[in-house]
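Student: Read through the structures below before going on.
Nothing in this text is a laboratory measurement; each read-out follows from the coordinates by a stated rule. Predicted, not measured: the structure shown is a model, and the values here were computed from it.
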Structure I
Amino acid sequence: MVAGIYAPVSGEVVDICQATLGAPDSLNADAYAAWLFRIKPADAAEVAQQLGVLLDADAYVATL
């Protein structure tokens with residue numbers, strides 16, 4: 001199955017984790033250690049704005 005990925009900022013993908021591509025279940029096993037890609041943000045102001053509205057892990061759990 002292929003699904004889209006929500007990125008909170010626009011920018012350029014500068015690195016892709018080959019290990020995760022080879023074993024995508026690693027995201028489920030340890031979501032804080034595994035990663036998919038790194039993005040170089042296009043606009044610092046956009047990053048600052050988005051950081052103000054994104055939930056951290058504790059805030060997300062509180063919504064469940």
Structure II
Amino acid sequence: MRLMEGEHVGPFNLGNPGEFTMLELAKVVQETIDPNASIEFRPNTEDDPHKRKPDITKAKEL
């Protein structure tokens with residue numbers, strides 16, 4: 001909300017500094033939406049990041 005209300009310029013990473021796997025995320029979604037749903041595995045793309053841990057320093061400074 002602060003980003004929308006202020007005059008901040010440039011990219012900001014938003015998220016949780018904690019790291020988790022895509023499988024862990026898929027299981028949370030599965031449990032929340034439909035426990036009977038199946039999780040489909042596909043090969044990663046060439047540009048797929050190996051780590052998904054955003055640096056949220058700029059967002060914390062607001």
Structure III
Amino acid sequence: MRIITSDADLQNCIYFQQNVEVWVGEDIEIDETYKIVDFNDEMVRVSDGFSFLRSNITIRIA
């Protein structure tokens with residue numbers, strides 16, 4: 001699975017409506033996929049209304 005790290009990657013996920021998995025440490029956060037709806041330097045917001053601190057997560061293409 002490809003890991004999403006840059007702002008350009010995040011913007012592409014929004015533009016192409018790609019499903020992503022959110023990982024905290026070595027564990028998947030919730031066993032489902034999300035679509036990214038917004039982001040900034042500190043956080044990423046996903047389709048179910050959850051927001052995650054970018055420094056605490058790894059985002060992978062599902």
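Student: Where does the value 13.7 come from, among I, II, III, when Kirkwood radius over Cα pairs in Å is the thing being computed?
Tutor: I
Student: For relative contact order in percent (Cα under 8 Å, 6 or more apart), the calculated result is 56, so let me know which of I, II, III that is.
Tutor: II
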